[in-house]
Structure I
Amino acid sequence: MRAPTRYGSIAFSAATVGRQTAAGSIHRFGPLMADGDDIGPVDELDGRFTDLIRSTDSFFIATVTPSGWPYIQHRGGPPGFVHVLDTSTIAWADLPGNRQLVTTANLDVDDRVALFFLDHLTRTRLKVFGRARVAERTDEPDLVEQLSTVGGVPLRARCERALVVRVEAFDSNCRGSIPVKYDAARTEERIRLMREAFTDEIDELRARNRELEAEIARLRSPNA
């Protein structure tokens, strides 16, 4: 029998039970819900999801406002700007934005976060529940400096803080409705490879075209 999981215990509620019962999916997901005090062990990221996180250039983070509203922000940077420090810790330098600072202010009150990663090429999505803390440069300069570098190259802007997320649970399900998309770099690379593959053939066609044009010109000549 399937045991309660941390993800099921966090995501599924009494209201969820009602919906899943009506939909006929309760037999699949019901065993994953909390059984008394048993909410399952903390999830640890495996290699597949570690690679997805480390290669991403974009993801979304949701926090909770003091009045209970969900608040979603986009975070982006060069591939590798999100660091996986260990199997249960995700961190990144917080690039300066419009300075509303809603996300960081929410974390001052409630450390719960949800992260959403999406890889359009493999049609993979990863949902992460965690607890986050804000690491200020004034307090943890070495950590912020470490996270401000990707592949030995500093990020484009100086970051005053970083966010460190301790993973509680994650899930990756349902690839349906995720469109396959290629980013600009991958598209340009595919075009380059196609051009290289057809270069010889194109050169041959151009040479043959010149030969035919010369033959046509010869046949049209009065002296032909």
Structure II
Amino acid sequence: MITVYTFGPAFGLVDPSPFVTKALMLLKLAGLVYREDTKGFGKAPKGKLPYIDDDGTIVADSTFIRRHIEKKYKFDFDKGLSDEQRGIAWAVEKMCEDHLYWAVVEARWLDDANFERGPATFFKIAPAPIRPVVKMMVRRKVRQNLHGHGLGRHSKEEIAELARRDLDSLAAVLGTKPYLMGNTPCGADATVFAFVTGALCTCFETPIRAAAEAHANLVAYRDRFMQQFFPEAAKAA
């Protein structure tokens, strides 16, 4: 059986990491049986989650997990899509992962109120005397990463504007379709679902959430996936 290493549910989300949620969705879309393990972060080969252990084969990073599934299990996530549709799906996926992601990180980690609502809870395992220092150091590292990416060089208002453009684009591509490219979920849907559900997370007060909530089709898309693939979590929400 495949073991997928996750953080576990938090903030009302399947997982606080959109990349972990993406990996879980990929496994579900491929119809593969798996178990979750929330104690694997310290052994993560790339220092990040998710990664999987597939009968001794370790695969890190959600995109390479997808490639592994495609190769080993001969599953085509984009079956029936034209080359143009496959290209659009990949471009949308990367917009989420390499652009919208950083706006979400900024909103959760660098806004003091949101940080205390969410990411601060990750540090409860640290001894109380050093906890404030650890928090400060990690947030400083997050700020440096955002600056290095480039998004962190903008004002909060500018970052929110860019995130709104991402969400407007997602809503426009989705349109009235049930899934990103039509009537059947494709590989990019695993990513889009993860980021839409993260953007809509009610734990955080952000312009990103407001922008996502303004698109009824994105809200319905999130609800459709939750009911179909995570029914127990949907009931608890």
Computing distance in nm of label points 7 Å out along Cα→Cβ at positions 28 and 204 for each of I, II, the value 5.2 comes from structure I
Comparing relative contact order in percent (Cα under 8 Å, 6 or more apart) across structures I, II, the largest value goes to II
Mean count of other Cβ atoms within 10 Å over residues 124-131 gets 9.6 when computed on, of labels I, II, structure II
Comparing I, II on volume of the Cα convex hull per residue in Å³, for residues 52-131 alone, the highest sits with II
Output -16000 (helix-only ellipticity at 222 nm (-39500 (n - 2.57) for each DSSP H run of 4 or more, over all residues; to 500), calculated) maps, among I, II, to structure II
Taking volume of the Cα convex hull per residue in Å³, for residues 20-83 alone for each of I, II, the highest value is that of structure I
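Computing P(r) over Cα pairs in 10 Å bins from 0, in percent gives 7, 23, 27, 16, 9, 6, 5, 4, 2, 0, 0 for which of I, II?
Value 7, 23, 27, 16, 9, 6, 5, 4, 2, 0, 0 for P(r) over Cα pairs in 10 Å bins from 0, in percent corresponds to I out of I, II.
Each value in this text was obtained by applying a stated rule to the coordinates, not by laboratory testing. This structure is a prediction, so every number in the text was calculated from the model and none was measured. Cβ atoms are built from the backbone, for glycine too; each structure is taken alone.
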